[in-house]
Structure 1
Amino acid sequence: MKFKAAIFEKPGQALVVDEVQCLDLQSDDVLVRIQASGLCHTDYEVMQGSLPYPLPIVLGHEGAGIVEAVGASVQRVKVGDSVVCSWNPFCGHCFYCTRNQPILCEPFSRHQPAGHLMDGTSRYRWRGEKLHHFSVVSSHAQYAVVPQSGAIVVPAEIPADRACLIGCGVMTGVGAVLRHAQVQAGSHVLVIGCGAVGLNVIQGARMAGAQSIMAIDRNPARDGLSRQLGATDCLHGDAQQLQEQVRSLTQGRGADYVFECVGQEATLRLALESMRPGGQLVILGKTEVNREVSLRFGSLMGDKRIVRSSYGGARPQRDFPWLANAYLKGELKLDELISLRLPLEQINAGFEAMAQGDVVRAVVQM
């Protein structure tokens, strides 16, 4: 079959929307007719060259749609199901999967950076040559081929443009609070960086029953949405002023939980200096993998716990339906996260708006 996809061919060039060919499905494959796909900063990192992948490639890893066809061994989903794609499918039997760490699944870790599906191959061809998959999803397209562990059934009642957000930003932020850090009710929570992930950390802290949710973002225009999603205080100033504000709101101790959602040396320092002894820091932001950071050693002391989380402790089969139902019940806000909707043919305009900081999430609708 053939369908349209947004193809990243060369660094520094815009995405090309063109027709691609899909080869026959293999036994574990699920063909999803994509209805909506969120534009994430991780896609943009590939386009900027800071996250190298083999090219050409179809980007996108935050997709939702309808199952169109399945391979011979697929049992978890059926044709007609509404699904959200998970960018972290897993085999279920490797060293890490058997230790309940599917985020580290060995076949995924081996084949995903090479632009392949879990079996080490590609299903796509473009102009007669191999076309690579991105994070085993490639949702910036009319269709996506994913393994069955990457197609998660959600209630049909949730609109696809909201459901797709669950596949990355929402799961990462809300999950970091409720699944990974397991924030306790009555806690003081500090969120540094109020982009798509940070705003969902705020939501998670609200859902956890935090006493105070302090939000820091260099853009004051984010304050309104931060408060709408649950922030009790929006803080501004230099590093010293911010630390003093945090302490004044926490009886002089510092935050019980800090979530760093920026990925800069300065914000990592601020996070460590703003948390109380015995507190927990969850690092969600990211920067270039070989960049070195320097920290005041004393800021590490005091039995502080520091953890890096990539997917909010996600167990997609458990968590995606939970988040979808939380939205349907009014407990989780998703409508407010979408700043821009646009067709596939205008996807480059969506990434331009992201680069300028004009959107929380832009969503391509097919």
Structure 2
Amino acid sequence: MCKILVIEDETSVRQNLLELLTCEDFNVIAAENGQLGVKLAQEEIPDLIICDVMMPELDGYGVLNILRQQPTTATIPLIFLTAKSDKASFRQGMELGADDYLTKPFTRAELLAAISSRLEKQVAIHQQSQKKMDDLRSSITKSIPHEMRTPLNGILGFSELLMKEADILSRQEICEMAEGIYKSGKRLHRLVQNFLLYTELEIIATDPKRMKQLQSHKTIFPSMALEKLMTEKAQQAGRYTDLQVDLPSRCCLQICDTRLYKMIEELIDNAFKFSTSGTRVHLKSTLADNQLIISLTDYGRGMTAAQIAELGAYRQFERQLYEQQGSGLGLIIAQRIAELHGGEFHIYSKPGEKTVIQVVLPCI
């Protein structure tokens, strides 16, 4: 049974709504003013709220503003009841996040139609959210065990051989196994570090104090240091001749060196991972309107619009067609770093041709 909260200061209107909705088999609770309505909404978490606009002390706009700022009530559908029918009132309510308007006087059919429409939409949103959660669980289930098991198997396998056959192995064989352990350890270390960083960034995003602290850092764009970092990444990937870099000589950014390096490192790593050797990877940055625009282009497999829309942590696309390492965290970490520092993150891609990732950071 759906629970509906009615917030209405006129006793007769409130009573009529209670009787009408109760007869329609809704579980109805009511509040005679905005302050009590907010309290009831926070305590009861109704499926839908019907709220008068013009009320003393706290009006409907104030109720909506408070509810939309709190996670537990932010997504509850709200229908305004108003005697006003001017465009300014409608626009104000919609800008605050109202879902519908009914102008007094309204008919029983109009009210029930509005309620039905909002509840159906909420069910659809819930189903979509549930599907995304199911997809995320599936991605995590498939990604994490594989990504951790692969380097662990290398470490355990090589170390077991060294322990059992140390006396008969040649120096070269021992060196090769040690190198295998080292590479597997580095891969596992990076995986763990990325999981921890992603978690940290998500926590910071919900903490205004930590957000303010994060955005207090300043750095002069370290062109030479970043070019050295990218060159090293290209050499490690065997793609030194594929890399082309154009960086600005000087600008001041609201981000610390560590976060900036990490963002660029993940973008470069992603570009090399999803393009083939011999194809160009071009990183270019420009200054415009007091912003630094960093564009990274690779000519690899590309992404569809649907894949870009679904971009997130632990997401890997077409793994059944392409063998790929990684947890899917790289791009979402880069995106999070950019956004937390007041920047923007965009992906433009054409499958089978190229992908352009653009990061826009404010200069100070």
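What follows is calculated from the coordinates using simple rules that are stated; it is not laboratory data. Quick caveat: nothing in here was measured; it's all calculated off a predicted structure. Cβ atoms are built from the backbone, for glycine too; each structure is taken alone.
Miscellaneous remarks
- Among candidates 1, 2, the computation of relative contact order in percent (Cα under 8 Å, 6 or more apart) that gave 17 used structure 1.
- Per distance in nm of label points 7 Å out along Cα→Cβ at positions 40 and 160, the highest-valued of structures 1, 2: 2
- Label whose coordinates, when helix-only ellipticity at 222 nm (-39500 (n - 2.57) for each DSSP H run of 4 or more, over all residues; to 500) is calculated, return -6500 (choices 1, 2): 1
- Source structure (of 1, 2) for mean projected area of the Cα convex hull in nm², for residues 128-183 alone, computed value 5.4: 1
- Of the structures 1, 2, the one that 18 was derived from, the read-out being percent of Cα pairs over 27 Å apart, for residues 152-295 alone: 1
- Parent structure of the calculated result 153, given that volume of the Cα convex hull per residue in Å³, for residues 64-199 alone is the read-out and 1, 2 the choices: 1
- Test item: distance in nm of label points 7 Å out along Cα→Cβ at positions 104 and 272 calculated as 6.8, pick one of 1, 2: 2
- Answer label among 1, 2 for the case where P(r) over Cα pairs in 10 Å bins from 0, in percent, calculated from the coordinates, equals 4, 18, 21, 18, 17, 12, 6, 2, 1, 0: 2
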